[in-house]
Structure 1
Amino acid sequence: MKLGEVALRINCRLEGPPETEIIAIQSLEEASPGDLAFLANPRYYRKALSTQAGAVIVGPEINLPGHALLRAQDPYLAFAHALELFHPRVSPPPGIHPTAVIAPSAKIGRNPSIAPYVVIEDGVSIGDDCVLKSFVAIYAGAKIGHRFVAHSHAVVREKVEIGNDVILQNGAVIGADGFGFAQQPDSSYYKIIQPGAVIVEDDVEIQAHSCVDRASVGSTRIRRGTKVDNLVQVGHGCDVGENSLLCGQVGLAGSTKLGRNVILAGQVGVAGHLTIGDNVIMGAQSGISHDVPPHSVISGSPAIESSLWLKCTAVYARLPELYSAIRKIRNHLDKSGE
């Protein structure tokens, strides 16, 4: 594809020869003259200077002498659109494999693509253009919107409600029982049934082996546009706000409420019954034991304001040195007092 056409189709301003042939998208380090690369993070500027790429997607203020440029307001988003030019999405052909087990009462919309060994139980409703890969299981009474995609071994449990344009990656489990047990006089545990709802709104993606649990009362809700990474646990009764990001191995204990546009970096743990405000960012491995007001940026365990946490970690590395200095001062004072 000619560079000029690429620029036009991803809405970038071209600075360079429009006839350059682009055959692939590559990283700055691995790109060759027929490749398109991108620079979204300024820390990689030096690598961009030496890249062999035929052109580089950059932001409005970046200059790379000697390189053809595609200027974009958001180079990372432009990169995402460029990838789709060279790797267009391929929809599987419609049809229902003869090994799929579909209850007579289930309602399936137009143009389904249902792979081998899918199981769809009684009372399920699925909208148009669904794609269910092999070994997907949808329990009784689930209600699912249009353009639903579920990859192999994803599970949608009983009476779960899912909106339009939702993607479940491999092994995601939506609507498993919440972790509810009451201790009995003999110290054993009695299981508390979990009949509550799970509601996943439009344009949500839940990635591989993540779990969203149902509650004993009320509902667990993942709101519109939220993206959930691999190996994430959303406990019973949680409410995750619109357009939030839950990165790998995040854990939300029961009845946690997240606002809109919240970002939880990898391995963040949030205690139950907390409220996290809108536009909060939590650094990786943060431990949250208290409510967090809107627009906060916090890190650490227990979590504190991120700039303070960075100062604390800088001091932490010097604790042995500081302790040694304090001991010397104390010894000196003790001897002076003799």
Structure 2
Amino acid sequence: MRYRKLGNTGLRVSEIGFGTIPILSGRVPVLPKFYSPDTETAVAIMKRAFDYGCNFYDTAILEEYGDAELKLGEFAKTIDRSKIIISDKARFYGGAEIYREVLRSAEHLGTKPDIYFVHQVDEDNADEVFGKGGALDALYDLKREGKIGFTGIASHYYDVLYRGALDHRVDVLQGSGNVIERGMLERIREEEAFRDKGLILNKVYAAGLLIGPFTPQELIGGILEYPFSCALLGIGTFEQCDVAFAKEHELRHFSFEEALSRLGNSFTPIACDRCERCACPYGHELHTTFRQFNYFHLGKEFWAIGKLKLDAEQTYAHCQSCTEQVCMQDCPNHLNVPEEIGRVHSLIEGFGNSYKIE
């Protein structure tokens, strides 16, 4: 196992980390496939990863990751606690709420979280999170009180992560990326402001959707060139644990065109790398729309169509009438955005009222 520096925290973390979503039991509708091992089995899977050299374990509160937080706490009791780093997170944006959740998480884990993230920060809640009395202020206070080790911001949005990179209160960032959705990683690699922050990378497998077009070894090797600290893999079985941790992974460089061609064996993907430069004057998240189109064809039909139908008609109408077309000015892949939005619209037209997200 190789280890990388976690920003300026003084910690060194395993290059590959253990994401605990798949070990939860119960029903959490927004999550991808999971395996529901009992506590004894889940602890044994985490222990196998530990024996391979994994020292980073990521979880979230019960409402987000089911009982994974509790299972991680049970695992932490079986080993030398000082040998592992636990990150936890909660989707609360006010200071009082996140303060409460940190204390509750510590109780569930039976130990102090080493890193605590404000989860799913986006442009709608970022001002609250970063503002006076917001969640970040609370985490900063909790760090000074010794109730957590370090503070974190988790987001799927480059602008939010960049804001975190510029904020002295933030120690660690968590964002997403893989061999297809590499645009944000490319921007982070180019931006000096990120150098002092730890970066935890998730969605390496795209919730398992990229396994098939790629092998797990290719997906892991394909992201090793980027400047993250630890890449999280969702682990739910002993077999997945062995694939992730049994041996060092070799760096694999895929050009974006080569990576897209793997998807092109079964459909024609939209060539969006989610760099998030496609500013829309109407505020539509074009990169998210393109992602869901590709996810639909990779097997996540119900979820993707449900998400697309939330905004697709309005996006299509605005896109067809828009004369500014600023969305295409900085696209590194020179996408014809109105044409691609038309493809998305054609996809959902045949579904009527089916595939609704409650």
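Tabulated values for the structure
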read-out	value
Highest-scoring label, criterion being relative contact order in percent (Cα under 8 Å, 6 or more apart), among 1, 2	2
Among 1, 2, structure where mean count of other Cβ atoms within 10 Å over residues 111-118 as derived comes to 18.0	1
Among 1, 2, which structure scores highest (criterion: distance in nm of label points 7 Å out along Cα→Cβ at positions 183 and 287)	1
Value -11000, calculated as helix-only ellipticity at 222 nm (-39500 (n - 2.57) for each DSSP H run of 4 or more, over all residues; to 500), assigned to which of 1, 2	2
Among 1, 2, which structure scores highest (criterion: mean count of other Cβ atoms within 10 Å over residues 87-94)	2
Among 1, 2, structure where distance in nm of label points 7 Å out along Cα→Cβ at positions 127 and 223 as derived comes to 2.0	1
With distance in nm of label points 7 Å out along Cα→Cβ at positions 23 and 295 derived as 2.5, matching label from 1, 2	2
Origin of the value 59, 46, 41, where Cα extents along the principal axes in Å was derived from one of 1, 2	2
Which of 1, 2 yields 1.3 [distance in nm of label points 7 Å out along Cα→Cβ at positions 271 and 303, calculated]	1
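Values in this text are rule-based calculations from the coordinates and carry no lab data. Please read all numbers here as calculations on a predicted model, not as lab measurements. Cβ atoms are built from the backbone, for glycine too; each structure is taken alone.
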